[in-house]
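Engineer: Quick heads-up: structures coming right below.
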Structure 1
Amino acid sequence: MSHPIFRITSFGQTGAYSLRVSFDDGLSRTIDFEPILAGELFGPLRDPKVFAEVKLDAEVHTLVWPSGADFDPATLHDWPEHEAAFKAAAERWSHAVA
């Protein structure tokens with residue numbers, strides 16, 4: 001089984017928690033991250049100021065936040081295939097007891 005390697009070439013914020021992401025194969029998609037912003041890793045991104053700190057890592061070509069949150073570019077490229085699983089995980093994370 002091969003895992004495709006995609007690189008993010010650019011992005012722009014389109015809403016409080018939405019980004020328009022462009023990939024090296026020409027695909028662009030807008031992703032609303034709000035439904036998955038829960039838990040220890042992604043929960044801090046609920047603060048709009050923190051979410052807006054997103055950067056494009058020049059070495060691994062993905063989106064990263066200073067808090068350590070990031071995503072595999074292939075996951076973002078194929079977001080419709082992964083979105084439901086992330087939403088289900090976020091639901092579990094929001095109910096986790098610290």
Structure 2
Amino acid sequence: MSIEDWRKKIDQIDMELVELLNERSQCAIEIGRIKEGSKTPIYAPNREKKVIDNVQKATKGPLTQKAIKRLFERIIDESRRAEREAQLNREQSDSE
């Protein structure tokens with residue numbers, strides 16, 4: 001394969017990753033709705049640790065476990081942000 005072929009493959013993978021990350025964020029928003037209804041805090045350190053542990057165990061390389069951990073820490077941060085933002089939007093809608 002040529003460099004251009006590899007780049008096209010990477011571009012395709014990137015688009016799939018974005019789609020999956022958006023789907024993951026939507027799931028986090030739905031979890032946030034459930035948490036809000038049960039008065040459960042958004043931040044769940046035990047769950048976040050479990051996610052990191054699971055993805056580190058799943059890596060077969062070439063990414064290291066440390067690299068996977070860093071990536072998923074950012075992904076989890078964004079999921080938490082999406083949950084909070086959705087909650088704020090619901091609260092604002094309810095108050096109007």
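Read the figures in this text as sums done on the coordinates, not as results from a lab. Being a predicted model, the structure only gives us computed values, none of them experimental. Cβ atoms are built from the backbone, for glycine too; each structure is taken alone.
Engineer: Going by distance in nm of label points 7 Å out along Cα→Cβ at positions 13 and 53, which of structures 1, 2 comes out largest?
Structural biologist: 2
Engineer: Assuming 15.4 is Kirkwood radius over Cα pairs in Å as calculated from a single structure, say which of 1, 2 it is.
Structural biologist: So the calculation was done on 2.
Engineer: Oh, and also: Given a value of 26 for relative contact order in percent (Cα under 8 Å, 6 or more apart), calculated from one of 1, 2, which structure does it belong to?
Structural biologist: Comparing all candidates, it corresponds to 1.
Engineer: If you don't mind, there's one more thing I want to ask. When distance in nm of label points 7 Å out along Cα→Cβ at positions 5 and 21 is calculated for each of the structures 1, 2, which structure yields the highest value?
Structural biologist: With respect to distance in nm of label points 7 Å out along Cα→Cβ at positions 5 and 21, the highest-scoring structure among 1, 2 is 2.
Engineer: Next up: Computing helix-only ellipticity at 222 nm (-39500 (n - 2.57) for each DSSP H run of 4 or more, over all residues; to 500) gives -8000 for which of 1, 2?
Structural biologist: 1
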